[in-house]
Structure 1
Amino acid sequence: MIHEHSAGSIIYRVNDGKIEFLIVESCMHHTWGFPKGHLEPGETEEEAAKREVAEEVGLHPDFDFNFRCETTYPTEEGTVKKVGFFLSENNPTQHVVDQKEEILNSKWIDLQEAESYLPKERGLYKMLVKAEKFIKQNDK
């Protein structure tokens, strides 16, 4: 069985006092998730997460590498994918620019809205619950 290793970010912003998260829709699978991608040879998860966020949504957020969540799941192609996600806060002066080759849509949503978008089997919604708790506890 082939294993893939990817990294990405749970990107958030505070909008009118409310925490919102950035989700993206994949062109390939038409599923919603967070910006992510494969690690390149010799690259750390942290480096890959920064690179993938810049490539996929054009952002350079402030990362907090103290917060990390992981998911592992089988892909439609028959591989097992492990993805590490780090928390990052969007800089309000930056705006999302979707990479059209990979990202069909992107949107900012709150925790309540996220439950209807994110695939349950990958645990992504539970990651947002943990992320929001972490943000509030650390006065981000």
Structure 2
Amino acid sequence: MILFCDTSALMKLLVDEAQSDQMRQISTTVDAIGVCRISWAETMAALARLQREDPVCNEDVEQARQHLIQSWKTFTIVEVSQPLVETAGRFADVFALRGYDSVQLAAAHELHINAEQSVLFACYDRRLNQAAQLLQLEVLP
């Protein structure tokens, strides 16, 4: 099974947040972790914001960055292509999603269609999870 993580789920693997324990446990039971290429920029931006808002956690943020750098090499990356962003545009319209959320969903959907194993969608956004379920993706409970 491939665990596809949007940025909200990926952050839970990197820093201690609510449901981090659940994400870390699940990540040890899957064959691979899948992410969209844009997750790098989104995650680095989220870590930078965390550092700005809470300078006390500088060391934790730096450890999270290093963890991302090391882990990224092992992830299954879904590339952002013209067909993917066109699909994302349709998903944004049909499911009333924000731009990058629709790109994440399109990436997970593409992986679901093309992977030789099942894909579990990990996300902490209710609307995005509902859209994923409508696309027949298995969603992390």
Re helix-only ellipticity at 222 nm (-39500 (n - 2.57) for each DSSP H run of 4 or more, over all residues; to 500): value -7500 computed from one entry in 1, 2; matching entry is structure 1
Across 1, 2, distance in nm of label points 7 Å out along Cα→Cβ at positions 25 and 57 reaches its greatest value in structure 2
Re distance in nm of label points 7 Å out along Cα→Cβ at positions 49 and 73: value 1.9 computed from one entry in 1, 2; matching entry is structure 1
When 1, 2 are compared on Rg/Rh (Cα atoms, Kirkwood Rh), the highest value belongs to 2
One of 1, 2 was used to calculate mean count of other Cβ atoms within 10 Å over residues 17-24, yielding 18.1; that structure is 1
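Bear in mind these aren't lab numbers, they're just calculated from the coordinates by the rules spelled out. Small disclaimer: the values here were computed from a predicted structure and weren't measured. Cβ atoms are built from the backbone, for glycine too; each structure is taken alone.
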